[in-house]
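Just below sit the structures, each encoded as structure tokens.
Just so it is clear, none of the values below were taken in a lab; they were calculated from the coordinates. Worth saying up front: this structure is predicted, and the values here are computed from it rather than measured. Cβ atoms are built from the backbone, for glycine too; each structure is taken alone.
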Structure P
Amino acid sequence: MGGPGSGSWYRFNTKDLVEDCYSVDINRWHREGLLQPGLYFSWAWKDSRGDVKASIGVKTLPGAVELAYTVTPRNGEAQEIRYQVPLTYTPCNYGGERPWFVCPGMGCGRRVAKLYLRGKYFLCRYCHDLAYESQREDKATRFLRKAQKIRRRLGGHPGLVYPFPEKSKGMHWKTYYRLRFEAAEAEWASWVALQEKLKRWQASLQRAEEELKGLKGRWQKWA
């Protein structure tokens, strides 16, 4: 996507994780007051240095948003893409309404908060058959990520070899020790899960070694 949304088409055809796709979040647009009909704005994605990687043009309509951008297939010509995504609203428990995208995928119509770009269109993760990275993680990694998330929340380094971060100013001691306990519990569970995995690997290695010895014996017998 470039200009209002240029980029390489092939990148999205080869990815199958939501974290690898550009996405639009209707809740964020709602918080920033961007869903009022009659607006036109540019939405951009930036890299770690703050440079724009891609952008799209968005026009707000009564009951819909219109997305406009360019996709460039690998070794192909740039294509201008423009289409409308319907919006719907549901009441909140304490007043007000919550907005949703209605997925424009053929035959879909799911009510979703996020749409993802893969190929040429922003669709829901079900239409694109996308998974979350956490769904691919094993138990050890999931627990490790939980512990690291708590460390980051407290302003510390996520690495377990670093000291646990101190209580931040204004945080209640009860909250701090609860988070510290949850982090320690997650770290311990991560090590236990890793130990279980190593035991399975060791058993597999032992079976492979025994099979190799048996094959070697039969091969030497007929050599």
Structure Q
Amino acid sequence: MKRLIRELVIITFIIVASTPLIFDVIYPLLGLPNYGPAPLRTILVWLAVLFFVWRSNQSWSTMGMWLPFRWFWIIPFAFLVMLLKQYVMQPLTDFMKVGLDLPLKNDYSFFAHLEGNQMALAIWIPVVWLAGGFAEEMVFRGYLLKRISDLIENKKIADIVAVVVQAVLFGAAHFYSNMGGVLGTAMMGLFFGILFFVFRKSLWPLIIAHGAWDTIGMIHFYNNGA
């Protein structure tokens, strides 16, 4: 318990300290809006999590970095995840948005600078793979989900509660995309949290699906604007 509290304090400090640095210093210097995603913050939290795992001598498999199936199944499973997200989760999310009177379209105006900008696209694609595909999956599904589950004494509901809580936190981390975007991202977090157990606590299909999905998004912004 003490170790977990210490880790959460460090993560909170990283988030609080890096946020004004990113939005008030770095983004203005780069000519970017002082709102939006903060991949640098995500990567810093991810590095802290990697340090926690290394320091505690835990196996990387506890973070979901293992394969319970042959490696060549990663891409088909990732493709299946993307299909389910598009044709099952997206309609369900849109239905919920309508019921809650939330915007159907997420606010991605931050990425307006990507339209027709090859240099920006070349930068953002590796960024979304590192910060989205690897960092977010390892932090939210690999780290937070397990830590939250470990905190709950009733093991019959521990994983269920952990999946829901990490999904809510995942959605909240994307507040810049309006409330419809928060709900959509939370639903994605819920979906990926469930699939984490379906894939026997392996993150690899989720990492590939997440990175590929974000890459498609960046290409869309490049071709069509935000």
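Using distance in nm of label points 7 Å out along Cα→Cβ at positions 67 and 99, single out the structure from P, Q with the greatest value.
Q
Here volume of the Cα convex hull per residue in Å³ has been calculated and equals 133, so which of P, Q was it run on?
Q
Upon calculation of distance in nm of label points 7 Å out along Cα→Cβ at positions 51 and 115 from the atomic coordinates, which of the structures P, Q produces 4.1? Don't jump to the answer; show the numbers that get you there.
Numbers: P: 2.9; Q: 4.1.
Computing distance in nm of label points 7 Å out along Cα→Cβ at positions 51 and 115 on every structure in P, Q gives 4.1 only for Q.
For relative contact order in percent (Cα under 8 Å, 6 or more apart), which of P, Q scores largest?
Q
Taking helix-only ellipticity at 222 nm (-39500 (n - 2.57) for each DSSP H run of 4 or more, over all residues; to 500) from the coordinates of each of P, Q, which one would give -12000?
The structure behind it is P.
Can you spot which of P, Q the value 38, 45, 15, 2 was calculated from, given it is P(r) over Cα pairs in 10 Å bins from 0, in percent, for residues 155-194 alone?
Structure of origin is Q.
Comparing mean count of other Cβ atoms within 10 Å over residues 75-82 across P, Q, which is largest?
Once mean count of other Cβ atoms within 10 Å over residues 75-82 is tallied for P, Q, the winner is Q.
Work out the source of 2.2 here, i.e. which of P, Q gives that when distance in nm of label points 7 Å out along Cα→Cβ at positions 59 and 147 is computed. Present the calculation step by step, with values, prior to reporting the outcome.
Numbers: P: 5.3; Q: 2.2.
Checking each candidate, the match is Q.
Any idea which of P, Q comes out highest on FRET efficiency 1/(1 + (r/R0)^6) of positions 91 and 123 (r between Cβ atoms, R0 = 25 Å, to 0.05)?
With respect to FRET efficiency 1/(1 + (r/R0)^6) of positions 91 and 123 (r between Cβ atoms, R0 = 25 Å, to 0.05), the highest-scoring structure among P, Q is P.
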